[in-house]
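Undergrad: Structures are listed in the sections that come next.
Where a number appears in this text, it was derived from the coordinates with a stated rule and is not lab data. This one's a predicted model, so the numbers in the text were calculated from it and none came from an experiment. Cβ atoms are built from the backbone, for glycine too; each structure is taken alone.
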Structure P
Amino acid sequence: MPTKSVVKLSHYLRDHDLSIAFAESATTGRLIYEFTSVPDCGKTVRGSIVCYDPSVKESLLGVPKKVLEDCTPESAEVTRYLAESLKKLIPADIIVAVTGLASPGGSETPEKPVGTMFVEGFIHDEPFGRRMYFEGEPDDIIKQTIEQVAVLLLEKIA
């Protein structure tokens, strides 16, 4: 069941004839799942590309291999590339890309521990971005990320 913030954002998008699209890594398709769980979502949701593996980020969304290697797949820089590529592939009023570390085994460091999530995107061609940190199990981190993405977008557009 979608959170209150996701429902509120979905209704706002519907009422203002706005569309949204996602590029998802760490959220593994759960952003679009939450948004498509809201009735009348077809009027707002355009689509999502799940790019969990770095090779998909490179081959499908055009993130340069050097950026993936230098910045790591879980970084603001890579997330920004995902948003820029998604904007060309799925035109929408709002573009959201998410990467991060919901579980161990990625590029975590003391400066970027598990729970660090990156969101980058565009609202009518205006870029936005935020680094977030959450604690808990992977499922908790993903749920908190989805909630905060909805809250962030509501702050910016409502």
Structure Q
Amino acid sequence: MTEQAQIILDLINARGISYEIAEHQAVYTIEEMLAANLPHPECIAKNLFVRDDKKKNYYLLVVREEKRVELKVFRKRMGLRPLTFASEEDLGRILKLSRGSVTPFGILNDEERIVKVFIDADFQNSLMGIHPNVNTATVWLPAEELMKLLKEHGNEAEFVEI
């Protein structure tokens, strides 16, 4: 287990959150995650790190792996400026992550607390499978527990229909 992942597991354990973890080969896409034959494939999350057209607001959209996200439709429904995917540079600078390891746990690296998290309401009262800041392991935990961690960190986070 890497140091990044161990920090996340230590936090989860300290909070008494129940979880499952599976280590696996590095995966960079949802297709590779599904091919890894991990438990709870129906709970695997897809994470989209996006920003507005002025590069002032950053968002992490978290949906079930099979869901397709129409950024234009989502931004209009939420009253946001036009959205586009954030750069790999932004990903590294803000969340301290690299492509292929984007995860809601990366929010805990957001020192300025500028990223707002939208978790699809489909995850409410459900497990969600996400990386512990590395793409060589997946952690399944209750979505509500993750939401508490994100809010305790100081980032805005909410369940919404995506």
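Undergrad: Taking relative contact order in percent (Cα under 8 Å, 6 or more apart) as the quantity of interest, name the structure among P, Q where it is greatest.
TA: Q
Undergrad: With distance in nm of label points 7 Å out along Cα→Cβ at positions 18 and 50 derived from the coordinates and found to be 3.4, which of P, Q does the value describe?
TA: Q
Undergrad: On to the next question. Comparing distance in nm of label points 7 Å out along Cα→Cβ at positions 82 and 106 across P, Q, which structure shows the greatest value?
TA: Numbers: P: 0.7; Q: 2.3.
That would be structure Q.
Undergrad: For which of the structures P, Q does the calculation of mean count of other Cβ atoms within 10 Å over residues 122-129 return 18.2?
TA: Matching structure: Q.
Undergrad: Right, something else. Name the one structure among P, Q that helix-only ellipticity at 222 nm (-39500 (n - 2.57) for each DSSP H run of 4 or more, over all residues; to 500) of -6500 was derived from.
TA: Matching structure: Q.
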